[in-house]
Structure I
């Protein structure tokens, strides 16, 4: 029987995801020792493969496995490992030394599950590789899906080019924790300026999390900064099926009015993928207009502020917002632990 993976929340129903979020909060309510009422993973190992930096994701996964009685081994790809190849039929006489066809079954034999973080840059550096791949190529998440095809244990997406489902589930748990039953309430996912063009994986998963809870979701962004049309379409369908809806606007005053949740996040334009860094950066003219400050939050209905972290203070949001009692970013980050535990318990239990 093929293992079930956690690669995107779109592979799971809204009801299943809510159940995972409720499980996460139940684990959290039990305190900070060993999780009671969960499976016992004594002697089992979670493999973690990181191609990108990580703070919350790595620590939350390692802590979750420990609280379930198991352990974790984290590897930094490129420094702790060989360079991996996922394409079939390639003559491997270049920079890659190991194919995913060997890597996935070997790690499957050593680990009970494998978590992978791999997100390519939107644009390249100052070398000859001055531009990255276009969105239509990167959205395929080729390495992640190739690994999952050849693995015989569950694979967890710890952030790819297209999705960050672990963050999405933690956000869902936080929304339930903050609002009780948030169905029908106003949730605003607000774009914010950032000095670099950031990927769309996290906002995709945050949008879907609120939609799966049946919230009235507003995607607030400048013209030209829409998320992937297929993801937006799926979010709208799932929101409406759960009793909510989705609207897209650039009108900040109207969007923030009556909001119960404001979640800020930066992301680059989809057409910025594959361009040189200087061409991909967000327009400077948007910087002051799109920061989340006290005036923006004052337009809401006493909303909580959320952000996935790390956050650049006084760029994405002001000190006034981040230091207020309505700021939930630390709570949101802590819930990464309990949501990771819920995912592992479901996949391995």
Structure II
């Protein structure tokens, strides 16, 4: 009551233990008065991430920057560990694969800080998302559990902690919210740690892990592809001006999956990012490959053929890419927008 008399007093409560803050402050009935706002601090914009390389960024290929962001995400604390004078591979070796290195050590502390309830089970749920998004039912099935209950509560904790995204959005065929929400591991560091650091912790601690490049890691191309998709989906607002949607009310922006039905003769598809407004529907393909040819056009055509989109909306297509784009793709004029990731970094 004494503080209430100070009309120029602003009280800000912040911390990384999001579940504790929610349980003990936001949802606590003993907390009197209304809060002005809740803010979850997300990753830095891509251009701001690049600033951690300083002047050296001008001499780097996007590959070097994307490799590091695929491991760290846009978390300032991790980006502070970058040595701009070193290559991406050497930075990753120093930060992840040496004894007492920051990214070798941080996951357990970070996870126990933000997940204060059932951390062991919640960790199992998180591991189900390492190789790609899943629905709650798929996660429960993988763990041998019934849908709902502990699985749903664990997913809620992971979403609150900012480690997982609950991608819902709208079904473009019906205009209604999707029936089955999918969960995506949006934190690139957590994915890389669980996939490549955790299994070799003992070897790293013994000082005998011989890491020289990302190419040595099994299945790394798929993981880097998922991480690249994550970066673009997490920062989709940065591509809106290039899609002509910067001043448009966006009603939905999320990955979309349509399941096929063999009996009904319907084809399924997966759209990396589907951006919808009242009058338009934009399908965004996100690719990171050394070489990108006419197959990207064929893939997008297949997705459009699989979808029964309404006739009263404008259909647009876009490709966000990292790699060498064949001249025939641009010459075909199929995509309404071709966005080289360099445009988002520099």
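Things to note:
- Here distance in nm of label points 7 Å out along Cα→Cβ at positions 61 and 245 is compared for structures I, II. The highest value is that of I.
- Given 2.4 for distance in nm of label points 7 Å out along Cα→Cβ at positions 117 and 213, calculated: source structure among I, II: I
- Parent structure of the calculated result 1.9, given that distance in nm of label points 7 Å out along Cα→Cβ at positions 101 and 133 is the read-out and I, II the choices: I
- Top of I, II by relative contact order in percent (Cα under 8 Å, 6 or more apart), largest first: I
- Label whose coordinates, when semi-axes √(5λ) of the Cα gyration tensor in Å, for residues 109-196 alone is calculated, return 29, 24, 10 (choices I, II): I
- Structure responsible for 1.37, with Cα Rg over 2.2 N^0.38 Å, for residues 21-148 alone calculated and labels I, II on offer: II
- Which entry (I, II) yields the derived value 3.0 for distance in nm of label points 7 Å out along Cα→Cβ at positions 37 and 301: I
- Taking FRET efficiency 1/(1 + (r/R0)^6) of positions 29 and 261 (r between Cβ atoms, R0 = 25 Å, to 0.05) as the measure, the highest value among I, II is held by I.
- Entry that produces 2.5 once distance in nm of label points 7 Å out along Cα→Cβ at positions 77 and 221 is calculated, selected from I, II: I
- Among I, II, structure where volume of the Cα convex hull per residue in Å³ as derived comes to 189: II
Quick note: the coordinates plus some simple rules give every number you see, no bench work behind them. For clarity, every value in this text was computed on a predicted model and none was experimentally measured. Cβ atoms are built from the backbone, for glycine too; each structure is taken alone.
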